[in-house]
Structure 1
Amino acid sequence: MNRPAECIACLINSRTGDLREVGLGEEAYYHTLLSLSNLILKSRTRAFSESFRVIAEASGKNDPYWEKKQVLNSLAQRVLELIEGEEMREEDLLRLGAAANSFDTSVLGYEFNPESFSLEKLQEPLAIDETGKIVWEKIGTIAYVLDNSGEAVIDAFIITKLSELGYRVLAVAREDPYEIDVTATELEKILGKGAEVLKSRGNLSPLYALERDTLVGKRLREADLIIAKGIANLEGYIDSGRWLKDKAFFLLRAKCPVIARAFEVQKGSPIAIMEETAWKNSQRIKWNGVTASV
């Protein structure tokens, strides 16, 4: 697949940012940049996920952001407590999920300031709101694919509320650490006993093509609705073709200029979009002729 030059710049920016955050020295920079030169022709999904493993190996930590993720979870919990008692229907919960996609560390041109995360952020109107297009009467089982820590606490609240409304909800997360994304093991602790948590292999997006023939892929195809959080899951799906056509629904903030252009919204705006909209608008992106393999 081709990709805009901004995606390459974002990859380099993300991984050099990781190096600074983790506190690695000159040798690690050389090794990481050399690795990026080899990974850059792969799909966006694989280039980002495999390059993060390079950072983890260089740091000597399986999860370089573990401590930061705990801080973000605590922050989100404090804000969540302000709305936990409110009555919410399905559409309200999805809007909350889109607005909560504020957390991130590695998007070029997007800076998440923990001090700015507030109730007002969670109540921000959506720039695109297609939550009303879901026919809830036809939905029995929902697969909820998570993204970042911090917002994962709010996602857990949404999952619980959807369960209380009568839906069977399967929570899906990566098995291995990736940036500040919540892992399946961490999610099990957040959700508590009784929750159904599925783990995708490695640190790839659960919506990426390599999951098609796994247990997670089977469960995704069997679900009536797939709610997927964040840019990485959207890109993982786009990189893989429409293998979950008419089932997927995406909740995210358009944090990067490429996504903002594709959906014709201001950068950072929250959106909630059907699979058809996600696929159609992704085709608007001006690709720059760097060919990548899945």
Structure 2
Amino acid sequence: MAVHLPHLSDVEKLSSRVIRVLGGNPGHVSSNTYIVGTGSVRILIDTGAGRRIWIENIQNVLENEKATISQAVITHWHHDHVGGIKQLLDIAPNAVIYKNLPEHGQLEINDGQIFQVEGASIKAVLCPGHTIDHTAFILEEEDVLFTGDAILGHGTAAFEDLSSYLVSLRKLRSLCRGPIYPGHGSMIQDGPSKVLEYINHRQERENQVLEILSSINFTSNTSLQNVEHRDWTSTEIVRTLYADIADGLLLSAQRVVREILRKLKIEGRVIEINETERWRLNINSMEKS
């Protein structure tokens, strides 16, 4: 079912300290980048995909604000967040680039590290899961959380590692006290509720996968002492979990289900049959619990 997304302005002042500049990348939801601070020197959060419209808008904002960028902090390595670094350095050659697990020419971000300019103190929150290097940022003066792609303005987020992602969501929940400025989509006014919604959604999906794996093959000989749970492929689980899923979304759904299965396997709650991509509930783990 298609999600109807609100229109966002290419440039919008969200508060006295934050200006959002859309990345201009194609697709139904552009990347968000944020200019933060109140003085002649500002911090940039993310750099979009490097589209011309983005860097032109960045230049226009900086000219209007009579400001420059002294440092850019990056949420994660995906191209639509790092693709504009070169263009940024063309207009702000002295800007320092910070990223968790930095690449050449970049500096490391440590958990809890503070980045400061006039009117703004930004605290780094390492939160892997969406990617291994993912980082969120708290604007301390406004209790605003910049979540990158860990939490989106619309829909749910993808992730590389579900276990890490859930730990990070719980960490963000403990720190989130106000609005969320996501890496894509609109500002989320009630940030704490949105983080909890994400946690509950992931737990619900996990429970649904376990429920499917709990299905029993009933025969005339089935008894409480002779319960037989069938094996499932990830595709079969997806087709059951998302009964009316479009073919174009199947691969994405399979990635989510496989990551759930991988987490459950690590926890000993499911068994992969001889590494054949067929999965079965681990009855022994159920008995222990």
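Descriptive notes on the structure:
- With mean count of other Cβ atoms within 10 Å over residues 153-160 derived as 16.6, matching label from 1, 2: 2
- Structures 1, 2, by mean count of other Cβ atoms within 10 Å over residues 97-104: label with the highest value: 1
- When Cα extents along the principal axes in Å is computed for each of 1, 2, the one that comes out at 80, 36, 35 is 2.
- For 25 (relative contact order in percent (Cα under 8 Å, 6 or more apart), calculated) the corresponding structure among 1, 2: 1
- Among 1, 2, which structure scores highest (criterion: distance in nm of label points 7 Å out along Cα→Cβ at positions 65 and 177): 2
- Each of 1, 2 could give helix-only ellipticity at 222 nm (-39500 (n - 2.57) for each DSSP H run of 4 or more, over all residues; to 500), but the derived value -13500 comes from 1.
All of the numbers you see were taken from the coordinates with simple rules; none came from a lab. Because the structure is a prediction, the values reported are computed rather than measured. Cβ atoms are built from the backbone, for glycine too; each structure is taken alone.
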